[in-house]
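Trainee: Below, each structure is written out as structure tokens.
Just so it is clear, none of the values below were taken in a lab; they were calculated from the coordinates. If you're wondering where the values come from, they're calculated on a predicted model, not measured in any experiment. Cβ atoms are built from the backbone, for glycine too; each structure is taken alone.
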Structure I
Amino acid sequence: MADNINETEIIERLNSAPSVRGFFIAAVDVFNDSIDGLVQRIFRKDNFAVQSVVGPLLQDSGPLGDLSVRLKLLFGLGVLPDDIYHDIEDIIKLKNQLNSDASDYEFT
């Protein structure tokens, strides 16, 4: 997880994508890093008891390890506004569609 991703790094990651599919994969990776950072800030505390309970939930194999689950949690808690939540969900769906499509699309 990147602690703090700046705008320039995001633009570089997106610009380095070789195709439309690569662009959406990079975009979802940026969302994943950003959402992970937000969840970490909300739920990670210095208290050992809190860390021992919350830590396993946030690991990749834990129930909050999946991006879509973390998005739903943040949306349900009111941290993510409705329009942003739905935009990210749509981008994830588009990435998944492109991953299952045999064609490789290019930007013109």
Structure II
Amino acid sequence: GGQQQRLCIARTIATRPDVILMDEPCSALDPIATSRIEDLMQGLRDEFTIIIVTHNMQQAARVSDRTAFFTARPDETTGNRTGLLVEFDKTNQIFGNPTDQRTEDYISGRFG
């Protein structure tokens, strides 16, 4: 498990980007494969800025230095949903003592 993810990461770092964006990098992986991908991400963090999008709060807490929590809200005019940055801070602050109740509700599983 995780071979496709590791191959995609290898192809990405071969281009020496400034930033690597990973969208749900460990979705549908078993815990062992997830651990391998997270270890790889940890090994790359000194050379690359890595941005991950995940709904896995435990993973976010394990692998990130900083965390942003976004939610969506409907536009009052069009009704289209737009993204809203609720909170951004060091990961230990977000998970240990968030300043916004919406963040607390999400990371504690009360909503989302």
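Trainee: To which of I, II does the computed value 3.7 (distance in nm of label points 7 Å out along Cα→Cβ at positions 7 and 55) belong?
Mentor: Source structure for this number: I.
Trainee: If you don't mind, there's one more thing I want to ask. For relative contact order in percent (Cα under 8 Å, 6 or more apart), the calculated result is 19, so let me know which of I, II that is. Walk me through the numbers on the way to the answer.
Mentor: Working: I: 33; II: 19.
Structure of origin is II.
Trainee: Okay, next question. Out of I, II, which one gives -11500 for helix-only ellipticity at 222 nm (-39500 (n - 2.57) for each DSSP H run of 4 or more, over all residues; to 500) as computed from the coordinates?
Mentor: Derived from II, not from the others.
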